[in-house]
Structures are given as C-alpha cells and as structure tokens.
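Quick heads-up: structures coming right below.
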Structure 1
Amino acid sequence: MLPLVATALALVVGVVVLEVVSYRALERIPSVATEEFPEIDRELLGKFSSFDPELGWCPQPSREKQKDTGDHLPGEELRSVVTYSTDEYASRVCPAKERDPDAELTVSTYGDSYCFCREVDDDETFQHYLAEELDTHVANYGGGNYGLDQALMRLERRYPEDPTDHVFVVVTASSIARILSVWKHYQEFGNVLAVKPRYVLEDGELERIESPVDEKEELLDLESKADFLREYDFHYEHWFEPHVASRPYTADFLEKSEHVRYAAYTAGKELERRLERSIPGIDFDLAQTQSALRLEQPRVRYHERLFETHEYLLDALVEKFVDYADEQGFEATFVMVQQLRYAKYESEHGPIYGDLMDRLDERYDDLTTIDMATHLSPDDGEVESLYVERGEGGHYSPETNAEIAQVLADVVEERAVAE
C-alpha cells in the first residue's frame with residue numbers, strides 16, 4: 001500500500017511542478033496571454049514617463065535617454081546602446097540641421113516607431129539623412145506603437161504650433177490592428193500600460209472614442225474599466241480570448257513545439273546571464289529572436305484578415321489626413337514601411353495590405369503614396385539585412401534609413417520641379 005501511496009504522491013507532485021513550470025514558461029512567450037488583468041505595480045507605473053491623457057502616451061519634450069538594445073552579455077562592454085533625444089517640441093532631435101523659422105522649405109514626419117527610428121542613434125534616423133539631403137530641419141513626431149489614428153491625433157495637436165510645407169505619415173501594416181485597439185494588452189500581450197483613444201465609424205462619419213484613463217494612477221485598476229475595454233477593443237473577442245492560456249497549462253505549453261524551443265532559448269540566455277559568459281555552440285539571442293518571429297506568423301495572418309474586413313476604417317483615417325492637409329495647406333504623403341515579421345511573410349505571400357496603395361493613388365489626387373517595400377531591395381535577397389541585427393524587434397538599420405531618406409527627398413524635389 002505504501003509504495004502505491006508514495007507513487008501517487010510523487011505523480012501528483014510531478015504534475016504540480018510541471019504545471020508551475022509550464023505556466024512560468026507561458027508567461028514569457030510573447031504569443032500567449034496568461035491573464036486578462038496582470039497586476040501593475042507602482043514601480044512600473046513610475047517608469048511610464050510618456051503617459052499622455054489625450055493620446056495615451058507620447059514622447060516628452062527636452063529628454064535624452066540611452067537605451068541598451070541587449071547586444072551584449074553581463075560584464076561585457078556595451079556594443080548597442082542608442083541615444084534618443086527630443087527637443088522642446090518633443091520632436092526627436094535632428095542633428096543635421098537646427099530649426100530655422102525663416103527656412104524656405106519645412107518638413108515634418110508623424111507615425112509609429114519606424115518613423116521615430118527606434119534602435120538607432122539620433123544621427124542615424126531617416127529624418128537626419130533627409131535633413132542633409134534637403135538642407136533643412138526635419139521634425140520627427142514618431143511615437144512607439146502608434147497606429148495611424150494616434151499619428152493623426154498628434155498631427156492635429158502639434159501642427160498648429162509647428163506648421164510645415166510637407167508632412168509625411170509613416171506607419172507599418174500593423175496600423176490596421178492598432179486602430180481597432182483601446183488596450184494594447186488584448187493584442188500585444190503584456191503591453192499593459194498602453195491604453196489609448198480610437199476612432200469608430202458611425203453612419204459613415206469618424207467618431208473619436210476618448211481614452212478611459214485620464215490619470216496615470218487609474219492604470220493600477222484597469223479591471224474597473226473592463227466593460228469599456230472589452231466593448232471598444234476589437235481584439236478582446238477576436239484575438240485575446242482565443243490565445244489566453246488555461247488549465248491545464250502543461251497542455252497549452254506542449255501544444256506547440258515552438259513554445260518549447262522558445263522556452264529553451266530563453267533559459268539559455270538566462271544561464272549565460274548568470275554565468276556572465278556565452279555558451280559556445282549556439283547563439284541563444286539570435287535563436288530566440290528567430291523563434292519569436294515564427295511565433296508571430298499567426299498574428300501577421302490575423303492582420304492580413306483585418307485588411308480584408310476593416311480596411312474601411314483605415315481608408316476613413318487616410319481621408320481625414322487628406323482633408324486636414326487641404327485645410328492647413330501642406331503637401332501630404334502616406335508611407336507604408338515594413339516590420340521585420342511582415343517582411344519575412346510578405347516576401348513569400350505578397351503584401352498583407354493587398355492593393356491598398358494603388359486604391360489610395362486612384363482615390364486621392366492630392367496624396368502621394370509610397371510603398372517602401374518596392375524601394376528597398378537587398379542585394380542578397382535577404383530582408384533581414386535591412387534591419388538592425390539585434391535588439392527589440394527589427395527596426396531599420398542606419399543604412400536602410402539613408403535609403404528611405406533618399407526616396408522621401410526625391411518626392412520633395414519632384415514637387416518643387418512640378419511647381
């Protein structure tokens with residue numbers, strides 16, 4: 001009897017341990033949600049310096065931040081620390097050319113982190129290279145994780161104080177998901193501080209739904225706003241609920257072999273950190289990045305479907321941009337750039353946004369559109385070469401930013417000739 005009891009007890013303990021380990025592993029896998037309302041502690045909240053009650057979050061003026069992109073081991077000399085600086089307008093600093101109120105040509109850019117040029121230094125952004133090409137200051141009002149909606153909200157707020165002749169809106173295809181979002185956690189699991197306003201279409205007209213968070217402290221109790229978040233965030237029902245883990249967690253963890261690989265690579269990185277040296281034979285950082293890209297593919301396909309079902313909302317926002325340009329008298333350009341996860345997928349399946357750019361060209365005579373993917377063709381055919389080698393998620397390299405600047409400069413110069 002005792003051996004049976006001991007065996008049963010050992011089995012129970014083993015199951016419990018496996019459940020705990022599986023849950024902890026799932027917590028670190030970016031494609032899996034483990035709970036709807038994770039606890040937000042005050043220390044994390046205190047670091048959220050970009051909180052903005054109107055936009056959700058926004059770069060702050062006159063700041064300098066150094067960001068370690070992670071390309072080193074503990075104890076090693078840092079190899080990939082980048083500097084992000086903003087001026088008094090909260091525009092990223094443009095080292096190539098100071099602001100000149102009497103400049104004959106003025107240019108500004110709005111958009112997401114690819115507009116902000118995350119993961120490169122201030123003098124490696126496409127705005128810096130564009131300023132060199134055009135010999136004028138180029139304002140950079142990109143915001144990390146912004147969709148087209150927030151980019152336009154920031155444009156309407158900032159433009160009256162910083163009007164320019166040319167405005168480039170630069171976004172990635174993930175805008176189709178971001179404009180349907182109110183709380184980023186429902187689609188980008190773990191992004192718990194990002195609560196934002198959005199637009200909805202009512203009888204063919206855009207209606208702005210304000211952020212439910214007026215004070216940063218309210219983020220500590222988002223569960224009290226659950227009804228609002230679930231109602232206005234499209235992804236709660238269509239992405240979050242299908243991807244939230246549930247007991248038995250072991251089954252969810254083992255369901256995909258990629259889960260196990262990602263967990264193994266993460267454990268390898270942690271072991272290297274503790275040992276303060278690399279383990280020969282495998283690059284755990286690179287392996288983890290590649291695993292994360294594979295885990296991202298279902299979300300890319302999800303976004304592709306959103307272009308089929310919700311492109312009308314994106315179209316309405318582009319029309320808002322065109323109307324604002326006409327009202328304020330600036331030249332408008334809409335630029336689509338690619339995140340690495342899209343570039344990998346689209347190299348095999350074509351653009352997830354279909355014929356969007358062609359349709360915009362046909363619809364708006366006063367809008368210039370640029371599909372940057374058609375201008376960026378690496379010699380070796382490997383799209384990865386367009387992006388920084390390591391870091392937070394594959395933003396464009398300085399060399400690619402220089403190419404982008406040339407494309408944008410050509411647009412400005414062609415307009416000058418046409419006039």
Structure 2
Amino acid sequence: MTANPEIDSILQRGADGGRITPEEALLLYTEAPFHELGEAADAVRRRRHPEGIVTYLIDRNINYTNVCVTACKFCAFFRAPKHKEGWAHPIEEILHRAGEAVELGATQVMLQGGHHPDFGVAYYEHLFSSVKQEFPQLAIHSIGPSEILHMAKVDGVSIEDAVIRIKAAGLDSIAGAGAEMLPDRPRKAIAPLKESGARWLEVMAIAHRHGLSSTATMMMGTGETNFERIEHIRMIRDVQDLAVANGYSDVAVEQSHEVGGFRAFIPWTYQAENNHLKGRTQATTMEYLRFIAVSRLFFDNISHLQASWLTTGKDIGQLSLHMGVDDLGSIMLEENVISSAGAKHRSNLQELITMIRTADRIPAWRDTWYKHLAVHLTPADDPTDDRVVSHFSSIALPGGGVRKALPLVQTS
C-alpha cells in the first residue's frame with residue numbers, strides 16, 4: 001500500500017493479472033514508490049512462473065559482416081561500404097565459430113551483421129542452410145526486421161517472400177534487433193536511415209503469421225522521454241495482442257517451434273563509447289529497474305522478461321530478479337556489437353548460476369523456446385565447465401578475428 005489510492009489500485013490490478021493502460025504505466029513509472037512497484041512486478045513473476053525458476057542460455061553471437069549502410073548514431077560496430085576496416089566472413093569462418101560454440105554446450109547462435117549493400121535474400125538462405133546442415137542441433141535465432149527489409153530491398157522481393165524463404169532455409173527465430181526506440185521522434189534522432197518503428201513491427205507481425213516467434217527489445221538512454229519509453233512497449237503490446245487474437249501466440253504451446261508472437265521482452269541500456277552520440281544521455285540504474293518492473297506489469301501477454309546484465313552489470317542484473325525478471329539471458333561465448341560501444345561486464349557459467357541461486361531462485365538451463373534442458377535444484381546439480389565464459393570479442397582484431405580460436409577472455 002502507498003499514500004496514493006490511485007497508484008495502489010493500479011499496482012493491485014497489475015499484480016493480479018489485470019491490464020493497465022499506457023497512461024497508468026507512465027504514472028507507475030514516474031511516481032510509484034520503488035519497493036511497492038517491485039513487489040507488484042514480482043507478484044506477476046510468481047504467478048506466471050510459480051516454481052521460482054530463473055533461466056539462462058548458452059549461445060554465441062557470430063557476426064558475418066560489419067559493413068552497413070544504415071549508419072546508426074549509437075552504433076560503434078559498423079563500417080561504411082569500402083571502408084578499410086570493413087570485412088565479411090566466409091561461410092567457413094562462421095561454421096568454425098558455430099562448431100566451437102557447440103563444443104561448449106551452446107544450443108543457439110545469433111548470426112548478426114550490418115546491412116551489407118550486396119547481401120540479399122539468397123545470401124541469407126545460403127548462410128542459414130549452411131549452418132543448419134552442419135549443426136542441426138543449433139537453433140538459429142538471428143537477424144531482425146531491419147535486415148529482412150534490407151535483404152528484400154536488395155533482391156526486389158516482398159517482405160513475405162523473404163520471410164518464407166529464410167524460414168525454409170533454417171531460420172528458427174527472429175531476434176528483437178533493431179528495435180532501439182520505436183516511436184518516431186527518438187528513432188529518427190538516433191537512426192534516421194532506418195525503417196520506422198511501425199514498419200519494424202509490421203515485419204514482426206508478418207513473421208509471426210508464418211510461425212516464427214521472436215523477442216522484443218528496447219534500448220534506453222539516448223534522450224527519449226518517459227512517455228516515449230512507455231509508448232515503445234505500448235506499440236509492442238498491440239502487435240502481440242494481434243498475434244494472440246489470431247492464434248499465432250499461445251502461452252500453452254509457446255515452446256512449439258511453429259508458434260509466432262513475442263516470447264520475451266529485453267530492455268537494455270545504451271552504451272556510450274566509440275559512437276556519435278558519445279554518451280550525452282544515459283539511463284540511470286533506477287530508471288532501468290523501474291522500467292523493468294513496469295514492463296512486467298504492462299506485458300500481460302508476453303511470458304518472459306529478461307534482464308540485461310551485459311549492459312547494466314551483474315549486481316543490477318541480480319537485483320532485477322526481484323523486479324519481475326525470470327530470465328538472465330545468456331552466457332554469450334562471443335559478442336561484438338554492444339561490446340564495441342563499451343559494454344565491459346563479463347561472467348562465466350558458475351557465476352551466473354550463483355547470481356540466480358543467491359537471489360533465492362532456482363537456476364535452469366533453457367533453449368531458445370524456454371524449454372528447460374536442466375534444472376539445478378541444488379548446488380550439487382550445477383554444471384562445472386569453467387570453459388564457458390562470456391565473452392570473447394573478436395572485433396578488436398584485424399579482419400574481425402578470423403580463425404582466432406576460443407578460449408575466451410578472463411572474466412576479470
């Protein structure tokens with residue numbers, strides 16, 4: 001209970017599973033007492049995931065090129081076409097990195113890169129089919145709506161045709177990449193050459209109709225207003241409503257590979273190094289934690305909420321487990337895009353599990369679709385492979401680190 005009856009009422013309704021409006025979400029975000037807000041969000045987590053499990057994943061982000069025509073102001077990864085530091089890895093290099101990931105227990109790869117001017121649908125068909133043929137056990141959770149729009153434009157085909165073809169080639173799930181901020185004003189300010197937020201969501205809706213589920217993300221801290229942060233999640237919730245209404249998303253069968261819709265929401269914080277924005281604005285820890293809690297209350301139609309310890313730090317990642325979060329994301333065996341902008345937080349498998357356990361939660365290793373592969377009920381159940389360390393960054397090496405093998409960097 002708080003001193004404000006209106007806030008009390010909204011918190012109670014959200015905690016009980018009722019829908020809150022965008023206006024109410026904004027009121028909670030800006031005025032609700034911190035502890036009461038977290039308590040209500042955690043009540044949602046307990047109702048959705050009563051077994052007290054917090055999940056994690058082992059995966060590797062593999063970049064196929066850093067060449068990009070979009071030139072987003074917050075990105076430190078891309079190089080313009082014909083830049084002397086631009087590169088595109090051959091399929092053999094990508095398969096080599098995928099093989100290393102499999103050896104370390106990865107169940108997923110995220111194939112991620114720039115909007116290369118020459119890469120159309122056929123390139124991605126070859127990329128996905130090559131990985132899937134060599135490593136059928138790996139889920140390909142990759143690219144985002146921006147890449148789909150780009151490949152369709154390069155080849156002069158429809159978005160629907162592009163989605164059908166890349167799914168047939170082996171794409172299992174679409175990443176929430178490229179969402180950043182969906183409302184028009186902040187999106188144009190940080191990524192003026194990208195598609196609109198509405199167009200980004202339109203591509204997601206097409207993919208959902210064709211049985212591809214996805215994640216949704218948000219980058220906080222580039223100068224957006226509190227209202228625009230809430231508007232971002234309002235836009236995502238509306239698209240998820242359509243998926244649920246049309247039977248593309250069904251929580252009861254969400255672990256099926258043939259069910260569309262958003263599986264999880266993942267907000268993360270802008271990293272300020274080596275890009276044009278240069279850290280003029282950034283989200284505070286309290287802004288992030290409050291937004292995590294409001295997101296859990298607001299998304300009555302999305303099952304999972306993931307914390308971004310990579311950008312906020314492990315201490316904030318653990319604290320978020322008391323603000324409605326049920327997933328700590330992954331031990332990323334390789335990550336370059338956010339790292340190149342200054343994300344320096346690293347962990348290893350044992351440390352991530354300890355973060356979960358000392359927050360009074362039960363750790364569980366999951367796959368892309370949140371199926372539990374192993375539940376660590378007691379410390380005796382914990383895996384002990386000290387090779388599983390996040391994360392090696394190959395971007396600092398010439399040519400993107402071709403044939404630079406794991407082992408990975410030290411967590412310190």
Structure 3
Amino acid sequence: MKRVIIGLSGGVDSSVAAYLLKQQGYEVIGLFMKNWHDDSVTISNECPWLEDSNDAMLVAEKLGIPFQTVDLSEQYKERIVDYMFHEYEKGRTPNPDVLCNREIKFDVFMNIALELGADYVATGHYCRKGVIQKDGNDIYQLLAGKDGNKDQSYFLCQLSQQQLSKSLFPIGELTKPEVRKIAMELDLVTAEKKDSQGLCFIGKVKLPDFLQQQLKPKEGVIVEIPKEQSIYNSVEPKFNSEEEKLKYLSRKIDYKVDLGKVVGKHQGAHYFTKGQRKGLAVGGTLEPLFVIDTNVDDNVIYTGQGKEHPGLLKKALFIANEEIHWIREDLALKVDETMQVMARIRYRQPLQNATLHKVDSGLYVEFEDFQSAITEGQFAAWYIGDELIGSGVIS
C-alpha cells in the first residue's frame with residue numbers, strides 16, 4: 001500500500017479527496033497546516049483556524065484515518081507574509097495563493113510528508129495530473145480540472161516536475177456539485193461548509209485590514225485621467241524590430257498629477273491595485289472610476305472612468321528571465337523562438353489567444369485582444385489545450 005499524506009484544510013474538497021484516496025486503496029494520513037496565529041489581524045473574534053482544524057479532525061475520525069496538526073506559521077510568515085508586504089510596498093500586487101502552493105503546500109509541507117514516509121502528497125485542488133513518456137523519461141503534466149467553473153490549475157502554475165511527480169489531485173475529475181453530493185452521502189461535517197474566502201490558510205482575514213497592520217496609512221490624492229488625454233493618442237512609432245514593438249506594447253505610461261484633475265483623497269497608494277473599483281469613495285462621475293495606476297513613491301492613485309478606459313488596456317506584458325517558470329521544461333523557448341498559447345493573467349479569467357516571444361532579457365506575452373488591468377506582481381500562466389505548461393511574474 002502506498003502512503004499518501006493529504007492536506008486536510010477543514011473544507012469539503014480535501015475531505016472528499018481523502019475519502020477517494022482511501023477508496024482507491026492508499027494508506028491515508030490527514031495533516032492540518034496551521035499557518036497563522038497572530039490573532040491581531042483576524043477580523044472577527046472567531047478563531048477560524050481552530051474551527052477548521054476541528055472540522056478536519058472530525059472528517060479524519062469519520063473516515064478512520066490518522067490525523068495531526070503541523071505548525072508552519074514561522075515559514076508562512078517568512079515566505080508568504082513578509083514577501084507580500086515587501087511587494088505591496090513596492091507598489092506590486094502579489095498572489096498569495098500561488099505562492100502558498102509553491103512555497104508551503106508543495107515545499108515545506110511536502111518535505112514534512114516525505115519525511116513521514118509518504119509516497120505522495122494530495123490536496124483538494126480542482127486540477128489533474130497527467131504523465132507522458134519522452135525519450136524514455138516520465139514527464140508530468142498539470143491539466144485543468146474537469147469542472148471548468150472551478151478549475152484551479154492557475155494556482156499551481158509555479159509547481160516543478162519534482163513537485164508534480166509526488167502530487168495527487170483526487171477530485172480533479174469531479175465537479176463541485178459532485179463533490180458536495182459525496183460529502184452529503186458520507187454525512188461529513190464539511191458537506192455544506194462555504195468555500196473559504198480570504199488569504200490562503202490564514203482564515204477570515206480581509207486583505208486591506210491585514211495590510212493596514214503593517215503598512216502605515218498615509219494620505220495622498222486620487223487623480224482622474226480623462227480618456228481623451230493626449231498621452232493615449234500618440235501615433236504608434238515605426239519599429240525596427242519585433243522586440244521594439246513588444247517593448248512599446250507592454251510599456252508603462254508615466255502618469256503625472258497635472259495630466260488630470262484631483263478628485264479625492266486616499267489613505268495609502270499601497271492599499272490599491274490596478275483595475276480596482278471598490279474603496280475609492282469618489283462619487284459624481286458618469287461612469288464608475290477604476291484604478292489605472294498607482295505610484296507608491298509619490299503616494300498618488302491614478303484613475304479613469306469606465307471599463308474601457310485606455311489606461312486599463314494593454315496588448316502585451318513582459319516577464320524577466322529570473323521570473324519565468326516552465327512546468328514543461330522540455331517545451332521552454334530559446335531566444336528568438338515564439339509559441340502560440342492560450343494565456344490568462346488572473347484566476348478565473350477565460351483563456352486568451354496569445355503568442356510568447358523569447359528575447360535575451362526575458363519573455364513577452366502578446367495577446368490577440370486588449371487585456372484589462374495587467375498588474376505587476378501577478379502571475380501570467382500559459383496553456384496548450386488544457387495543459388498548463390508555464391507561468392511567470394508580470395514585470
């Protein structure tokens with residue numbers, strides 16, 4: 001019997017995943033990851049991790065599998081929380097869920113599991129794993145989950161071949177309603193539990209409240225840039241090379257306060273992210289205001305009216321060499337090579353037609369259509385068919 005250690009989070013997905021593994025004849029052990037115990041930032045006096053770990057324990061009891069809790073809060077603080085604050089201070093918007101998978105679940109947690117003699121680590125993610133043979137070697141594939149509405153492959157876009165080789169995703173072939181149905185039939189305590197919102201494994205924490213604990217409020221101005229502003233009407237220059245054109249398409253516009261008008265005040269540019277609409281508290285505009293850029297050095301937020309504001313739309317993005325990650329290392333591009341892919345710049349975004357261009361300094365992702373709010377610090381991920389083959393942090 002192969003031994004599988006499953007991350008039991010106290011939610012319905014991992015509960016059903018554990019049951020399915022047991023049905024498949026594995027020796028299953030449940031481990032709950034405690035990633036946070038600084039109660040000063042949870043937004044209610046409920047203690048979510050305690051509640052979740054109790055639910056996880058009840059599920060393990062019901063399924064008749066051994067269970068224990070591991071405290072990873074030190075590593076979580078170091079690798080996720082400190083990194084997040086550092087990114088926000090630089091005016092970038094990190095994705096804690098992608099990082100949590102790369103750094104915690106499939107690294108720290110996986111190493112603990114392997115030390116406990118596990119052959120595999122399993123999670124309740126909606127994605128699938130494939131394996132193909134190439135030149136006599138096994139190559140592992142990360143495939144989208146069968147439930148198009150819940151596919152979570154994007155969150156695992158930074159996994160390596162090594163990590164995938166040891167991973168199992170038992171519910172990847174199921175839809176969410178099917179998972180809930182199994183949990184109901186088994187009478188599991190998590191059957192009707194709502195999906196967790198908030199930061200990966202911290203529990204019920206609202207991001208702005210969380211950030212305010214560390215990043216001090218600092219009053220600044222909100223500037224509205226009109227659509228008609230001449231910076232958007234510049235004639236596209238003649239390009240001497242494809243790379244020059246891509247550089248132009250992915251360029252960052254240098255906004256200045258005198259390009260628009262001051263329409264309000266805010267408490268800190270580092271709390272805001274591109275494309276954000278909530279929290280600006282500026283009324284009286286014809287169309288809703290969206291954040292089109294932030295400048296954390298000058299503490300200014302630039303906004304524009306409406307979803308189609310030219311400040312939100314771009315056709316290309318750039319990823320620096322050190323931030324490019326190929327799950328399928330065998331498909332990695334060499335300088336001057338291109339590849340047709342489907343790509344997304346955020347979770348749940350429908351896949352978009354795109355072309356990858358490898359250059360000396362990194363990788364350009366050029367989209368067929370304009371993309372809204374391409375955000376520095378977020379992950380772009382690219383697919384061929386339903387296989388996620390690579391990803392990178394947007395520069």
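No lab work stands behind these numbers, since they all come straight from the coordinates. As the structure is a computational prediction, the values presented were derived from the model and not from experiment. Cβ atoms are built from the backbone, for glycine too; each structure is taken alone.
Largest in Kirkwood radius over Cα pairs in Å, for residues 32-95 alone among the labelled structures 1, 2, 3 is structure 2.
Once distance in nm of label points 7 Å out along Cα→Cβ at positions 112 and 264 is calculated for all of 1, 2, 3, which comes out largest?
On the way: 1: 3.2; 2: 1.3; 3: 4.2.
Going through 1, 2, 3 one by one, distance in nm of label points 7 Å out along Cα→Cβ at positions 112 and 264 is largest in 3.
Of the structures labelled 1, 2, 3, one was used to calculate Cα extents along the principal axes in Å, for residues 16-231 alone, giving 62, 50, 35. Name it. It must be structure 3, since only it matches.
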